[in-house]
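K.L.:
Below are structures written as structure tokens.
No value in this document is a laboratory result; all are computed from the given coordinates. As the structure is a prediction and not an experimental result, all values here were calculated from the model. Cβ atoms are built from the backbone, for glycine too; each structure is taken alone.
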Structure P
Amino acid sequence: MTKSALQIARALYQPKLPTSLKGNTKAVEGEKTQSVANQDEIKALFPNTYGMPVIRFEESNENVEFPAINVGVILSGGQAPGGHNVISGLFDGIKKLNPASKLYGFILGPGGLVDHNYKELTSEIIDEYRNTGGFDIIGSGRTKLEKKEQFDKGLEILKELNIKALVIIGGDDSNTNACVLAEYYASINAGVQVIGCPKTIDGDLKNAMIETSFGFDTACKVYSEVIGNIQRDCNSARKYWHFIKLMGRSASHIALECALQVQPNVCIISEEVEKKNMSLDDIVTYIAEIVAKRAANGDNFGTVLIPEGLVEFIPAMKRLIAELNDFLAENKEFALIKKSHKREYIISKLSKENAAIYESLPEVVARQLALDRDPHGNVQVSLIETEKLLSEMVGKKLAEWKEQGKYVGKFSALHHFFGYEGRCATPSNFDADYCYSLGYTAAQLIANGKTGYMSSVRNTTAPADQWIAGGVPITMMMNMEKRSGEMKPVIQKALVDLNGKPFKTFAENRENWALNTEYVYPGPIQYFGPTEVCDQPTKTLFLEQH
């Protein structure tokens with residue numbers, strides 16, 4: 001395989017580890033835990049894995065001999081930079097415990113476990129993928145592990161390969177499935193531990209014990225570089241408004257982080273829209289007013305950042321989507337309705353308020369809202385062209401204002417959606433180190449006989465040798481939510497905290513950024529050079545920790 005000079009150089013990079021993982025390690029147990037909400041329901045559903053203590057690993061002088069162990073690993077859900085380093089950290093971790101240990105990768109996600117599709121990951125294979133982006137070492141998939149038949153089918157191959165522990169690398173839904181699997185295997189004494197690792201570039205899998213999900217740092221730096229490039233072009237041509245949609249279905253962490261990095265003219269934060277009970281027209285008016293004020297200064301250009309999940313946070317739209325989700329889950333005959341009649345059929349079935357809102361939507365948006373749901377029963381918001389919807393509505397409002405003499409200027413919009421561009425990028429030094437530490441920590445959790453835990457690495461704005469490695473019970477993060485029409489236990493998503501320092505810093509500066517052109521051009525990710533250039537975490541993480 002031909003490699004670029006950067007790939008060759010990155011292969012030689014040795015990720016940094018917390019001091020507690022470098023030599024002999026001991027597990028220190030903290031207080032017993034409980035779920036973040038719905039304690040009675042979660043405890044009843046997870047009697048074998050509920051209430052376990054938080055684990056912290058510390059240096060030890062004691063030499064302990066570990067038997068060889070076979071471990072399985074699964075990459076689940078969408079790609080995120082650093083997944084290969086989680087696997088290489090896990091590989092090195094179990095080999096350090098006992099060189100005879102083996103690692104098996106299940107192909108194309110959880111489906112590989114169910115279908116018995118796997119390969120042994122040898123040192124030759126691992127070395128090809130160290131510090132690289134993507135999930136192509138074994139591939140990923142979105143099969144949900146939630147049925148007893150799947151668990152039993154998976155157990156067949158685990159027993160055949162003598163695998164005693166399974167590591168599932170994924171987001172909140174994948175780790176919820178890991179928790180369900182851990183509980184089931186514990187309940188039948190299957191002798192298989194299950195450990196999770198926190199992955200999602202959206203950044204919505206985090207809490208006091210999981211400071212950031214891996215891939216978020218790299219993806220935001222990739223997006224910020226491209227937004228910075230657009231802003232420089234924007235400031236050079238001075239004739240376009242760029243509407244830029246960014247990944248983030250359930251939370252606006254990426255949009256907020258990119259705004260802190262590039263200082264755009266407008267950034268919409270979905271959580272604030274919901275808190276202020278803003279309508280679609282309120283958002284359009286807010287953007288149009290900034291366009292008009294800049295035009296009055298002679299600036300007919302600018303940038304607008306939009307989280308992809310925005311429509312689900314507009315309260316009126318959220319109520320509509322909730323009813324649509326229930327309608328689509330219950331009305332199987334909807335798929336048989338002619339395409340030309342679907343809109344009228346939906347309107348006839350909705351409540352009066354939601355029918356009126358649905359009827360008022362542009363045809364293309366109404367159609368997109370009625371598309372098939374994703375595997376978790378959610379609207380596929382990435383398919384809704386929110387950036388085009390907003391720019392079209394802003395253009396109409398400005399045209400009305402021009403007729404009324406309230407606006408003098410030119411408005412020409414360009415559209416972008418940055419999603420896949422960041423998912424498989426070569427991980428930043430932060431993500432390379434963080435992911436390697438997460439994998440290494442997972443090996444220690446396995447060595448200590450833990451199951452139903454998520455690998456945790458904290459204190460991540462300090463130098464890597466000061467990071468705190470440990471494990472957090474997955475049940476601690478869970479609550480009950482409605483999915484596909486029924487209540488299910490799931491990991492609670494972390495939304496942007498409107499009282500947190502990152503959002504407050506943004507809010508304090510956005511008016512100045514709106515009217516003045518104070519763009520920042522971050523440039524590409526740097527892998528070699530001084531630590532203040534190469535090893536810095538996200539602005540979000542730094543502000544949260546300081």
Structure Q
Amino acid sequence: MSPVPDYVFDAERLAALEAYSILDTAPEQGFDDIVQLAMLICEAPVALVSLVAKDRQWFKARAGFEPCETDLNSSVCAHALGEPDLLVIPDLSTDPRTAHNPLVIASPHIRFYAGAPLRTGEGHAIGSLCVIDSKPRPDGLTAGQMMGLRSLARQVMTQLELRKTLARQQTFLLEEAQALARRTSLLALGDKLRDISTTRDMAREAAEIVGKTLEASRAGFGLLSDDGEFVDVEIDWVAPGVKSIAGRHRFADYGQLADDLRAGRALIIEDVRTDRRTSENPGPLLGLGVRSLLNMVVLEHGRPVALFFVHSNEPTAWREEVIAFLRNVADRVEHAVSRIKAEEHQRVLNHELSHRMKNTLAMVQAIAGQTLKGAGDREAVRTFSSRLHALSMAHEVLLQRSWLSADMGEIVRNVLETAAAAGSFVISGPALTIGPRATLSLSLLLHELATNALKYGSLSAESGEVHVDWRVDRDADEAVLSWRESGGPPVTPPVRRGFGTRLIGMGLVGTGGVNVRYLASGLEAEFQAPLVEIQQT
């Protein structure tokens with residue numbers, strides 16, 4: 001038997017064939033039409049588009065021939081690869097290259113062969129377009145038939161190039177879509193993590209977004225032990241039919257995984273069967289449905305504290321864009337973990353601050369009570385205590401929001417409902433966030449107005465009431481608070497300008513903007529302040 005030509009095994013030729021991604025693909029009409037035309041032009045019972053790989057010849061299109069591939073020892077096309085033009089063998093049984101070919105000496109007993117090499121633009125022959133007959137043809141092909149076979153071979157290459165170009169475009173579009181999905185997922189993750197207050201909720205949201213974006217079998221978040229030997233997976237996202245791995249895992253049970261993670265490096269394994277860190281015993285990972293994995297470390301002050309992982313049940317070449325995506329996810333998770341811990345620490349501090357401030361205010365009240373025990377003006381003592389109480393309530397509301405802001409409606413209702421029966425006030429106004437300075441000023445202002453209404457104004461009568469409302473004047477860019485009493489006795493301006501009168505005159509933020517009218521129907525007052533000062537932190 002004639003040996004297979006060395007050129008068949010040329011690395012560059014094989015790489016050129018591989019670049020078309022054509023082997024073992026489904027039949028396509030364009031190639032099928034070409035073999036039909038070749039049969040017609042060459043008046044042959046068999047025509048093939050044959051592609052010669054390193055271990056077989058495979059037929060992309062065939063007519064009059066049953067097998068879809070043969071081994072190289074049965075390949076006549078392998079001899080056509082090195083020809084500068086057509087290879088024509090009038091009688092295969094007499095040619096030393098093919099006389100002992102299994103397809104010649106046994107069924108289907110082929111006798112005639114003519115093949116045009118399929119040559120790439122770089123000159124690599126990857127196969128041939130051939131016609132075959134069961135009878136020898138001493139005269140071979142006519143000039144017209146040879147021209148037709150050459151033309152059709154060029155059409156085969158045109159089809160292959162077009163197919164490769166379309167595949168590249170589809171790959172490009174797919175990669176663009178995947179890149180857009182990753183960018184969109186990062187934005188969505190950032191929005192979700194911003195409002196999350198527990199690591200468990202953070203892990204759930206991040207795992208689901210990453211798993212779906214990368215079309216993984218499993219994704220999740222785990223906290224590392226101090227020694228880096230264990231990971232505690234609190235919750236993970238899994239594709240349908242995949243089991244969760246929530247719980248504690250020891251890295252050593254799955255291979256040499258801990259070293260990379262302890263060093264803060266990403267752990268990237270494309271195939272647990274072949275990677276040196278897992279190949280000795282891939283069973284535990286395979287038992288979890290993990291064929292490939294990507295672990296990204298989450299750092300805290302430079303120390304590995306957690307990891308974000310993605311698993312696939314197929315060998316996966318993790319592309320740099322995917323690694324960068326998971327690194328971005330890990331960074332966002334890292335910031336979220338830091339924020340959650342900082343907020344928890346702040347809550348502890350706020351609780352301690354609240355406790356101490358309450359004790360301080362209570363002590364001030366006790367000292368004032370003892371110091372003023374013998375004072376003749378008990379009303380002044382009660383006024384002082386009630387003002388301290390109003391200040392304490394404002395402090396409580398601010399503490400709930402870390403001393404950053406408060407809701408105006410909440411402040412108004414808390415102060416007024418403490419001062420008198422809730423039914424005595426008609427309260428209305430839009431949602432308006434105010435800063436800590438305005439919160440304290442507003443609390444003392446409302447307390448003073450309510451105290452005066454109870455003593456001298458509308459609330460001193462059973463039928464009296466107070467309308468309190470506020471609005472935002474966008475044209476003037478200011479907030480306006482209105483206080484209107486009705487149903488009580490006529491009121492007159494105070495004779496003495498005491499602390500309460502001065503406090504009311506200071507307005508919403510201590511800078512004035514006050515219009516007070518003492519009417520027969522009751523006190524009416526309006527307080528204005530720039531929004532920027534009302535909301536200033």
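K.L.:
Supply the structure label, taken from P, Q, corresponding to P(r) over Cα pairs in 20 Å bins from 0, in percent, for residues 152-455 alone with the calculated value 28, 49, 21, 2.
P.N.:
P
K.L.:
Kindly point out which one of P, Q the value 16, 24, 23, 16, 11, 8, 1 was derived from, the read-out being P(r) over Cα pairs in 20 Å bins from 0, in percent.
P.N.:
Q
K.L.:
Thinking only about Rg/Rh (Cα atoms, Kirkwood Rh), for residues 16-223 alone, which of P, Q has the largest value? Don't skip to the answer; put the middle values down first.
P.N.:
On the way: P: 0.94; Q: 1.27.
Checked P, Q; max of Rg/Rh (Cα atoms, Kirkwood Rh), for residues 16-223 alone sits with Q.
K.L.:
Can you say which of P, Q returns 0.70 when FRET efficiency 1/(1 + (r/R0)^6) of positions 320 and 512 (r between Cβ atoms, R0 = 41 Å, to 0.05) is computed?
P.N.:
P
K.L.:
Could I ask something else about it? Tell me which of P, Q gives 24 when you compute relative contact order in percent (Cα under 8 Å, 6 or more apart).
P.N.:
It was calculated from structure P.
K.L.:
Of the structures P, Q, report the one carrying the highest value of distance in nm of label points 7 Å out along Cα→Cβ at positions 24 and 464.
P.N.:
If we compare distance in nm of label points 7 Å out along Cα→Cβ at positions 24 and 464 over P, Q, the biggest value is for Q.
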